[in-house]
Structure P
């Protein structure tokens, strides 16, 4: 029987979107540069969702039930630096196995004080830095420079950074000289006020695989994950 003018019956059949997995492994690096043998307990989360998983004792993990798209994953473990992996493309056409991620133990020292002043010939800014603890190994301090008058400088929004200030073994202070011209080339103007924030940072010598840094997808700045808070902030005036 043919029904003229009848509406077609809508199908209740739904085509389910395929779901995929992302997998990888993590490594835990202690402040003394040794590797943590047991690597479980790292929480891997699909940012913006409740979808998460944990690493096993060997550091391996698999995150399931992920539709096609572009995602950010966060890696978190108490006592260690967070890490975020941006712009992971899941399209069903390639492997979703990520390279190994390293989380560094959060530094057990903080910056107590920094002093900034220009050298007599106005060609360098000298930064004297002291930290809260002595240690048997060389340590490193990261410096973020900015033009803004802030009580602290956001480590993800800054004009210039340096990881060249070291605290020698069995000492609690260090000195760094930065050429004024280097600051000028990075956007600072003659006569302007420059703010600098100092944070303790994990052994950067061990970051050759790039696990401790990311590129901020919003502003292109390098994000460092392995630093300790709070910071100590100072400022100086560039010569005219």
Structure Q
């Protein structure tokens, strides 16, 4: 159910130097942060914004699109616009699987396998697994939390750790490796950066093209020091963030 516009914040676009759509965006953001909405609530439609704030439909659309890009609201085709869930923050120092991360937040992890095939190594993969590696098992999965798309994971495994597609299902890859091969992930090196969602990624994650994503490049190692996995992961930046605690020394 749509909730009323709060009375404490009055939208007045007196600042002629600032685009009206941006002033409207700020007003809508204040509305979302006012506490009158909860995650999952239906938000105002373009028509309701147009009527309530006395702006054009184009201005309302531009303001809503910015809210979507910045992760405050989500649009579901044919259903409307909804208040997004809050960020999920994960300790970057703690090595865990996506399934474990979601379970620690009370969310149910699941996956859709998009690709499961063998490929020759190249570039970073060849350096990680060694020049003598002939083939790698490539697995591409869309990862979901409580049925909401959160990330696209592409991982490469040594052929010696290959397993049937049906073994993976919705479970944890790291748990499967431990159970079937006795391989325990002991450490990982990660590189984290920002990337813009391309057409395919945007479609899978349900975000506009160009939306900022968190890109993680991961190199995992077993207790023996052997390379286990090379992964490329694209996270929705409006639903995922990493937390790192640093100590002094300066």
Structure R
């Protein structure tokens, strides 16, 4: 029996009394040391297996595992809730911006105007041929009045919410098609500004009650109507 056979047998049966193995160990210093080390390990292992486990240790270990699992579960729920809240906030904020209702920077009123005009495109097809008195019955509710619009046909006039307040939506004709006028009380601007998208051009100008937008498809007609209204508008406050 050689060294390899002896060590295999010792590992498989540490307490084996095989005569050939014992004779080899008696003559081989290395295998003798290996057998002693293995015997010492087996003794320590046997001693450890006889140590009594403190009462309740298993229960405490299981309880600690459950607590750790519960903490991890709560942490995951908290993170998921925060993620849902964040996504909801982003969705609401994006919706406000896309609808032109954000008041966080310049251009928000311009977006409101263009959004309103595009949402009310059906009024561009109206041909009610209203009188100046019928127009003023709508405007007077918002503190404005127009003296006259010589040569203009008033196709539509109605009250509607624009931005944060109730305003007035008016459609008049021009040489290049209908033009929208929005009276926006409470929407104050510091100076004249332009609005543009793929179809429409226009301006927003300050008036005493707030502001007024003039929007159409021909910039020249916008400027002409702006000059007329600047002269004809009367503030009733």
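With FRET efficiency 1/(1 + (r/R0)^6) of positions 69 and 189 (r between Cβ atoms, R0 = 41 Å, to 0.05) derived from the coordinates and found to be 0.10, which of P, Q, R does the value describe? Derived from R, not from the others. Each of P, Q, R could give semi-axes √(5λ) of the Cα gyration tensor in Å, but the derived value 42, 18, 17 comes from Q.
A value of -16500 for helix-only ellipticity at 222 nm (-39500 (n - 2.57) for each DSSP H run of 4 or more, over all residues; to 500), calculated from one of P, Q, R, originates in structure R.
Read-outs throughout are calculated quantities, based only on the coordinates presented, and are distinct from any laboratory measurement. Keep in mind it's a predicted model, so treat the numbers as computed, not measured. Cβ atoms are built from the backbone, for glycine too; each structure is taken alone.
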